[in-house]
1. Between structures 1, 2, 3, where is percent of Cα pairs over 23 Å apart highest?
2. Upon calculation of helix-only ellipticity at 222 nm (-39500 (n - 2.57) for each DSSP H run of 4 or more, over all residues; to 500) from the atomic coordinates, which of the structures 1, 2, 3 produces -20500?
3. Given structures 1, 2, 3, which gives the highest value for percent of Cα pairs over 21 Å apart, for residues 136-231 alone?
Structure 1
Amino acid sequence: MSTQMYPSDESPTLYYSPAHRNCRPARGESCEPAGDSAEVTALERLGHAALCGGRLDEAETHFRVALKRRQEAGSRGQAGLPQAFGRLGVVAVARGDKEEARTLFELGLDLARAVRSQWTVEDAMLLHNLACIARTEGRLEEAESLYRGALEIKHHTLGADHPLTATTLAGLGWAVLGRGAHAEAFGLFQQTRQLLERTTEEGSPGLAHVLLGLGLVCLRTGQIEAAEASFRRAAAIWRHLRPDSPQLARVRLCLARTVYVRDRDYARLIVTAALRDHQLAERPDPRVVQRLLAWLDQHSA
């Protein structure tokens, strides 16, 4: 069961907590709290499935019941309480309620401080998600600090060569890119790309996300050929994973920007096709549609 969520290429890379059930840190505490009842585990897995399917009310119901069971279990359920609140935070983000999400993630971290002798990888995910919210709200210094804190925990618990470490490294790259530090962002994205290529499959969403970041850095620094190659590779991954996704539409828009100088007709064709495909999606993103239409209007023949 995948634990990664990629709502869009603009929003944070959010992680469902706890870590992947098969994850075992190289050092530190286990990813999975000891003593979870079969009922709690089943409720959280049902909630996860509902969350991934976009059934937010159902997901919240399962997560809240699981949280109540943990609270009723007393000391046996305490180890998993921080992540129980974190799951509800992810639901809040999916609803667009970042203030509620921030409160839940912070509550999870406060509980983690109270019940643990040392941070775990799941606690790093709470920090990571707080960083994601800060980044999308433009608080880049705060986001960088939170990402670096999460990265330090992951280095200690998972090691540097782990795909979960790569995700926070990528988040840090996006925060750094946001303040215009192109050279530093390029280095972070390159490091993340190499790590993901060693530790994940070629067609992973995380790799596509990082390739988008690399392409944007190259585009902004005048490396047009490198930007185009990065965008094309990212588009190929998203086309394979989900042809009607907003991620693919956004990558194709970035690709159009790279080819516009040399072939304006081709660039307009790329965006027109992206608009058509995304409008046929089961749940088109109106923000993406608006952006594609605006670009076509600004670059009409």
Structure 2
Amino acid sequence: MGLRVETSNWPLPLGGQRFITPPRLRRLLARHPLSSGCYPLAMGFYPEAAGHQMRRLQPDDHLLIYCRSGKGWLETEDGRFEVAGGDLLLLPRTVSHAYGADGSDPWTIYWVHFDGSLSEDFLRLLGAQTLRRIGVQPRLLGDFEALLGLQRQGLNALPFIHAAHRLQAMLSSLAVLPARVSLKSGRVLDIEAVQAVMRAHLHGSLNLDELAAQFRLSRFHFAKTYRALTGHAPIQDFIQLKMALACRLLDRGDIEVRQVAEQLGYEDPYYFSRLFRKVVGMAPSHYRALHQG
């Protein structure tokens, strides 16, 4: 593993920050069992970064850039993309790329270079999109600010191990952000809105045609778009939500399995039990018995 981190040598503006993990600590993070999976190599904050641009043809680490405001651009082998406030750039080491600030409305960005034996696994969690339009996320801004606080901690190993865990938590939290996509019709399919409809029907039934109709899409287009955003079939997620409610009801310990099935809209308690076992990994009666020790 090389110790050089390819960051821009662009002059920092007033209020800008740039911090590179010292080589000694980078070697420690790469070896330590609590940090070796994914750890930060360098991080920064560039406010209104006029003139900022970078080209990386053979990156040797992964890079995450979050545009807080302003505009910029990204070029990959898939083309050139405009970047705006609320956009997230995920640039794995396998993707040659160039990026920069807009000439008239330069972006304000947070960024972090990272590496580690699990870093590709974290990127897989986030999907294949190089540019994700996630909107302004206050929690993510706070995560970046917390990471940048590392430069005030001295060069003790413990804050750097903690920073590795902050980075891992930040990446996994991005994976569970509600996904949304703009359709050709100009409307937006928002997974949070779809799951709100699912939750409203947990005590009854809901099939794919009914779900698609709620969002004025064909059954095929709705299912394909939902799977592309989440990696799951919509009815699979609906059943998962129903079984999570079944667990909550069984956790109370004072309700029969047959009554739980009825509350979830299943007339056949045996069918409910088979579904529960498939999703949870044990029969509902065994699950309830866990709480009776």
Structure 3
Amino acid sequence: MRLLKQLVAVAAVAFVGGQAVAAVNGNTLLTLILGVVTAVLAVLVYARVVRWSERRAPVEVAREGAVAAVGRGLLIGVGMFAAVIVNLVFLGDYRVDGWGSVMGALGLFGFMAAAAVTEELLFRGVLFRIVEERTGTWVALTLTGLLFGLSHLANKDATLWGAISIAIEAGFMLAACYAATRNLWVPIGLHFGWNFAEAGIFGTEVSGNGKTEGLLHGVTSGQALLSGGKFGPEASVYSVLFGALLTIVFLWLAHRRGNLVPLRRSARAATTATLAQ
């Protein structure tokens, strides 16, 4: 029941915020403002619903250390995508055809902030966390990672390989990141850093949603398996490789810190592990 309450609450904010952003499409300033407002409101609603439904402090979105945690995730996300671009440049599958748009990048900042925050709250904050309490880390990571990948099949130029890629490089990796840190700020920063670098900086397609207008006018070409094709670099084998490597690193950290929840571990024990961080 609490899973349903939390999903409905955060999904409602995501839906209303998404509709508002869509309604002002083309207005950069309003897109930026509404995107940031949606992100902030989603966190506040999540914290409130957790207090109400679980009778505990929402330590996973605690304000203390939030800025530093988001910053760490941001650096990882931007660095990870930059590594993908470097490999594509080396192969001749990515080039810059001039400057893009600063205003376009600002609009994408708001849009990506809303997307990163609401998706992390839904998939890692609610689904992964609660499923993990009942099934353990490995089952929860697999189930929610696959669901995250499949959720991208509704996009314009979506492909099955693209969905599988998202499941591995993002669904699994971000769940492992949460397991390692036991807070949502690092996954939020990582998710935002990856998405904004992809669209707002390098100007490539994002998850099959079409061309974006970032700081650079980027063009991808070559074999779809390497460049990602119309789905964007997220469907590149380089993205999958780097995402899988980071998943392993985060799971190793989670194991080292004693954060992995065994199969059918009690909810109380899982909560204790979370509060101990």
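1. The maximum falls on structure 2.
2. On the way: 1: -23000; 2: -12000; 3: -20500.
Only structure 3 yields this read-out.
3. 2
No lab work stands behind these numbers, since they all come straight from the coordinates. Owing to the predicted nature of the structure, the values given are computational and were not obtained by experimental measurement.
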